[in-house]
Structures are given as structure tokens and as C-alpha cells.
Structure P
Amino acid sequence: MIRLALRLDDPSATSNQDIEWRILESLSRHRLRATFAVIPFRGTTEAPLPLTRERARVMRESFAAGVLDVALHGHAHRDTNPDGHPSEFAGIPAARQRELIAAGKALLEAVFEQPIRGFVPPWNSFDTATLDALEQAGFSHLSANMGLAPMRPTSLRLLPLTCHLPEIKAAIEEARRFARLEPVVTVVMHHYDFPGGESAVFASFDEFDALLAWVAAQADVHVQTLSELAGELTPAASQRGFRHQCLRDRLPWRFRHWLPNLCMATRPLLLP
């Protein structure tokens, strides 16, 4: 069985609600679920614009209906590292990271009236102080491109980014090569992937709907939210894919094609 998670980044007080509504409508039509990584504040440090219950009405309704899972997507998605890789957290003092994460978590929990246990760092960037802050704040899982950040042993379940919308079919086909290792495919979407966006993947929302219909028809693909995945995996199982990938990357190049590109395998890899 292949487990697949759909993640939309960047819903906020200023995001395109029509795109969000259409995504949720298609998910509901095909009886699928997704995780929205929500930015709690927008605007400037001096004048932050918080997400309100009214602004989040459609998301709240989908959340209550079980179509939607919500994760915290940073604090305000502001780049604090203009001279390097964009990041809201990496390199800033640990106390400040704890403050930002706690404020964002509190706001989303007030809006959705449920605990928020998942975290998605803006630009996939974080450091070990971020892991400390998330553990202390009671988060259960982190979803990001783990290749961009330092790692240490953690109690968090790690759910790495696998691909973006254009690669979803190819990622599923790749995962089928090692289905016995119970792989997880995490597909990341952004508003700009949709009609009207700056790099639209689809010419129409009908095309997106058709893609979800294809996913729903795959008998060996089980679509889950990030929270559902985290609830099924132990920290060790969720981190196993990184150890497998490190093993693969250490092999001589001519042997690497023998092993699949392990987006995330949750069972041990037994080499012949």
C-alpha cells in the first residue's frame, strides 16, 4: 500500500479563497482529504494581519467535516535571512523561535477550535532550535524538505516533501517499485499552481479535478492527512527513509539505479 498526503501551503488572511474553495470542493467530491499549511499572520511586524474565524469560514467547515487537516506554516512567512536561503526560523534566537511558534499555534487553535500538532516551516527551512521549540510546544509532526536542514534525533514524526503536483503520477509509479516498504508520498501544492497563478500547472480546475479522480481510482494508493500519517508512524519509522536515502547516496553511482529513489520508506530496507 502506498500512502499519499496532499498539502497546500500558504492559506492565510490574504490568500485566494476561491482557489482554496475549489480545492476543497474537489477533495470532497472524490472523498479525499488534504492538509492545509496555514499562515496565522500576514502583513508587517508592526501591523500583523491575523487570520480570523470569519475569513477562515470555508476552511473551518471543511475541517469540521473531516475533509481538511490544518498545520501551522510558520508565523508570518517573512524572510529573516535576506543574505542566504530564505528562512523565517533558521539562525534566529531560540527564545524568539519559541515565541513565534507559540503565537501562531495559539491563533490557529482559537480559529479552528482544535489542537494544532503539525508544523510546516516556510521555505522548508529550520534548525535544531526549531526542533526544540516544536517539541516543547507539543507538536507531533514536521513536514518539510529535510535535505535543507540539520537533523538530530527527535520525537517528531518527519513527513518529507516528495514532489509537486506535476510529478504526482511519476512519484506514485516510483513508489510502486518498493511498495513492500510501505512508502509515503507527500505532494505539495501552492496557489500559484492553479488557474490564474504565476506558474499554473492546470489550464482549468476541471483538470485538477480529473487528477484527483485518477488518484482516487488507484486501488493501491491510500490518501491521508499529515496528522493521520503521524498518528500511524513511530518517530523511528518516519525517519527511516532518510537513513535509507543516505545509504543509497553512499553507493557508487553505477549501483544506485538498483535501489529506488526512496521518497519515504517506513519499513526497513533489506539489501540482497
Structure Q
Amino acid sequence: MNKYAYVIGIGLQNTLVYRVNFLFRACFGLIPLMATIFLWRAIFEGKTGDTVAAYSLAEMISYYLVVTIVDALTAVTDDDWQIAADIRDGQISQFLLKPIDYLRYRFCLFLSGRFIYTSIAFVPVTLFILFQAEYFVLPADAATLGLFLISVALTALLQFLISYTMALLAFWILEISTFIFILFALEHLAGGHLFPLDLLPPAFGQVLAFTPFPYQMYFPVSIYLGKTAGPELWQGLIIQLFWVTAAYLLARWVWRRGIRRYAAVGG
């Protein structure tokens, strides 16, 4: 474990180089969030009732605020591009000759990147939430908060493993950017980044519930807001854990198949 702790330390040092970029990314990322909040305020002002699909205005705004928090904690930024570049440029050869697991190595770098980004984004995001404090809903109790944090941890694992597996396509395909953009679009549309998935017709929601996408964002946020509770919550956690396990096994399988095709020329 010492070598992976060392990797985390190196990752923290390397990531700190981009601290100003992270600060600007966090600050400018609040602009579309503000536009979304203004949009939903206008929608609620134009309605005769107080709710939209069982969401009050405070709950709807809180949904997007919590999405911002979860995204800061779990989003994969450049890891998939770096993995593909390692494979394409032959840099991955060094890991085949050393007693270090590449998946664990990349996961350590992912953790260090998330830690630095979250630390830098903490101040602007917190100030923005305080600015919207009258609309920010707190979890119902400590148990709900604890289950939310467990789901967020599983979300981080799922996001990383899916992106890692997608990046391994570089063993077969020279340029994987198209697949990464398709995955990014699916995660935002079917994952709940753009809107709560329970706004969709029930049939669509039932189909999406058995895909990994809702468990990359919507599910932990719904736990926080109390929209998912009781047996449905435990069923969702089991399904989320299933997808994490399936993504891990798939990542290992794709790696083994990819290594058989891998060839590096030159020194």
C-alpha cells in the first residue's frame, strides 16, 4: 500500500500545478447553474400551484445545488484522456514491468485530483450555496446524510470505472474522443445532471432505473432530498453496488484483452 500512498502524494503535487485552472473552472461553472436557477424560478412563478412533479421551488433549486456538490466530488475530468494517451504513446509499458496495478494507480490519481479540485472549489461553491441559503434544503436526518455519502462514494467508483473502461478502447481504436463525448452526453441526459429524472414519464424512469446512468448522479441526490426512501432506497443501493461490481469486472476483462493486443515499438 505504501507505493499507492506515494502515488497519491505525487498526484496531489502534480494536480496543485493546475489549482488556478480549477478555481476558474469552479467559478465559471456556477454561471450555467445560476441560469438554471433563474429558469426554474420563472417556471414556478408562471404556475398556479406550488410544485412541479412533487418538487417545490426550494427542492428544485436544492437539487441543482446538490448536483454541483456531487459533481465536484465524483466527476472524472481528464483521467480518460490521460489513460488513452498512455496506451497510444506506449507509456503504459512501464507498468507492465513493475509490481504496480494500473487500475489502482489511476484510481489513486483520480482521488488526488478530486481532493484538490474539491478543496479549491469549496470556497466559491459554499459562497454560492450561502447566497441561495433560503432555498437550500438540508437532509431530513443524520441517517439520510450517511446513506447519501455512501451513495456518493459508490457514484465516484462507478464514474471512474466506466471512464477507465471507455479509455481502454485505445487498445483497439486510435482516437476515442467520439466515444468519450457520447458517454458524456448519455451521463448528462440520463444521469440527472440536466433535470430530475422523475420529471420523465414513468415508463422512461423505470427503464433508466436498470441502467448505470441514474446512479452516477440522480440517485444520491434523490436520497439527499428524501425523494428515495424506504425499500426503494435499499433496492437502489443494491443496484448501484451491482453496477460498481459489474463495471470493475468489465474493466479487468477489457484490460486483459487489451494487453494481448498491445505492442510498443522503440525505447
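Quick one: distance in nm of label points 7 Å out along Cα→Cβ at positions 27 and 59 came out at 3.6 when computed from one of P, Q, so which one is it?
Source structure: Q.
Can you say which of P, Q returns 23 when relative contact order in percent (Cα under 8 Å, 6 or more apart) is computed?
P
So if we calculate mean projected area of the Cα convex hull in nm² for every structure here (P, Q), which label has the highest result?
Evaluating mean projected area of the Cα convex hull in nm² on every structure, the highest lands on Q.
Computing distance in nm of label points 7 Å out along Cα→Cβ at positions 107 and 227 for each of P, Q, which one ends up highest? Please list the in-between numbers first.
Working: P: 1.9; Q: 3.0.
The structure with the largest value is Q.
From which structure (P, Q) was FRET efficiency 1/(1 + (r/R0)^6) of positions 139 and 171 (r between Cβ atoms, R0 = 25 Å, to 0.05) calculated, if the value obtained is 0.05?
Structure of origin is Q.
With distance in nm of label points 7 Å out along Cα→Cβ at positions 203 and 235 derived from the coordinates and found to be 2.0, which of P, Q does the value describe? Please report the intermediate quantities before stating the final value.
Values: P: 5.0; Q: 2.0.
Derived from the structure labelled Q.
Given structures P, Q, which gives the highest value for mean count of other Cβ atoms within 10 Å over residues 99-106?
Comparing P, Q by mean count of other Cβ atoms within 10 Å over residues 99-106, the maximum is at P.
For which of P, Q does helix-only ellipticity at 222 nm (-39500 (n - 2.57) for each DSSP H run of 4 or more, over all residues; to 500), calculated from the coordinates, equal -11000?
Details: P: -11000; Q: -23500.
It was calculated from structure P.
We did not get these values from a lab; they are worked out from the coordinates using the rules stated. Quick caveat, the model's predicted, so the values are computed rather than measured. Cβ atoms are built from the backbone, for glycine too; each structure is taken alone.
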